[in-house]
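Q: Listed below are the structures to be examined.
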Structure P
Amino acid sequence: MNSFFKEIEPDDISENVFKLIAENWFLLTAGTLTGGYNTMTASWGGLGQLWHKRVAFVFVRPQRHTRKFMENNVSFTMSFFLEDYRDTLKYCGSHSGRDIDKAEETGLTPFEPSADTAAFEEARLILVCKKLYYQDIQPERFLDNGIAGLYPEKGYHRMYVGAIEKVLSRDQD
């Protein structure tokens, strides 16, 4: 493990998860450095309890390059950054990994926090998750008519639920 981080328990995450995910955003990453990986900026998801496990859930549209990495790998990471990285997150959310190496373009340093996934040294908090379940959004089940308007091209997200296997916090020492 990278020496910049210390491992903490999921219960020791003290931040407001609504702000952490929806306002601060995160990089969702799947794949490995040797086998190929991709990352994308995300602001939809959550943390909680399911099936007697601490879990994270994230959403990926079928058009996103990261989707194939989510499908082909058993784990994913959620990397959270300081506000200083807002432009980096904007860049990673507006450019495709099909066309560029996002880490190279932004100066991020990828590393493997576990043997089966990648994250970034510049993050302040990293959740390493093992996939447990996925489910495609089904528009016929929308109970709020306004939700359909978020999908003008019908690119409905796939939700992935992952068990939080490791939490890395930036060591401030």
Structure Q
Amino acid sequence: MISDKMNKALNEQVNAELFSSYLYLGMSAWFSEKSLNGFASWMRVQAQEEMSHAMKIYNFILERGGNIQLTTIEKPESEWGSPLEVVQEVANHEAKVTGLVNDLVDVALEQRDHATNIFLQWFVTEQVEEEASVGDVLERAKMIGDDSAGMFALDMEMAKREFTEDEE
């Protein structure tokens, strides 16, 4: 059985993952409106990934005998000044999510909840990968700056990413 404190913290993470999905879906729409369809596709994949993460935690809560407490999802930002600004926000957001995951691990350790700690290690690893991946895109977008040919080339590359269901 999962403790009340761990249950609450995991439910808050479900909400955070759903918010991330919502935010990334909004970014996808913004890129589509700017005819940057590769970036739009990349952000749709990011949104799907975050939804998958939310469901992974949701299912874990139920498996551990906890209860689901769905709450309101905050409205995300929907306007940005440039593609670089969007990618910078993605990088900042992923760093924030890493902090949230680390906080969850702290709660699991405090509660001596070894099963949840082991479960959360997948998310710790995932966040390392996410921050590295987004960091790479951010650095390339910074190098490109206002060069439309460079942005076009990066946009074409971003279109190649496809969603694959995360493995546990």
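FYI, it's all coordinate maths here, none of it is from the lab. All values reported here derive from a predicted model rather than from experimental measurement. Cβ atoms are built from the backbone, for glycine too; each structure is taken alone.
Q: For mean count of other Cβ atoms within 10 Å over residues 13-20, find whichever of P, Q sits highest and give me its label.
A: On the way: P: 12.2; Q: 21.4.
For this comparison of mean count of other Cβ atoms within 10 Å over residues 13-20, the top structure is Q.
Q: The value -3000 for helix-only ellipticity at 222 nm (-39500 (n - 2.57) for each DSSP H run of 4 or more, over all residues; to 500) was derived from one model only; which of P, Q is it?
A: Values: P: -3000; Q: -27000.
Only one of P, Q returns -3000 for helix-only ellipticity at 222 nm (-39500 (n - 2.57) for each DSSP H run of 4 or more, over all residues; to 500), namely P.
Q: On Cα Rg over 2.2 N^0.38 Å, which of the structures labelled P, Q is highest?
A: On the way: P: 1.00; Q: 1.11.
Sorting by Cα Rg over 2.2 N^0.38 Å in descending order puts Q first.
Q: Can you spot which of P, Q the value 0.70 was calculated from, given it is FRET efficiency 1/(1 + (r/R0)^6) of positions 29 and 101 (r between Cβ atoms, R0 = 30 Å, to 0.05)? Each step should come with its number before you reach the end.
A: Working: P: 1.00; Q: 0.70.
The read-out comes from structure Q.
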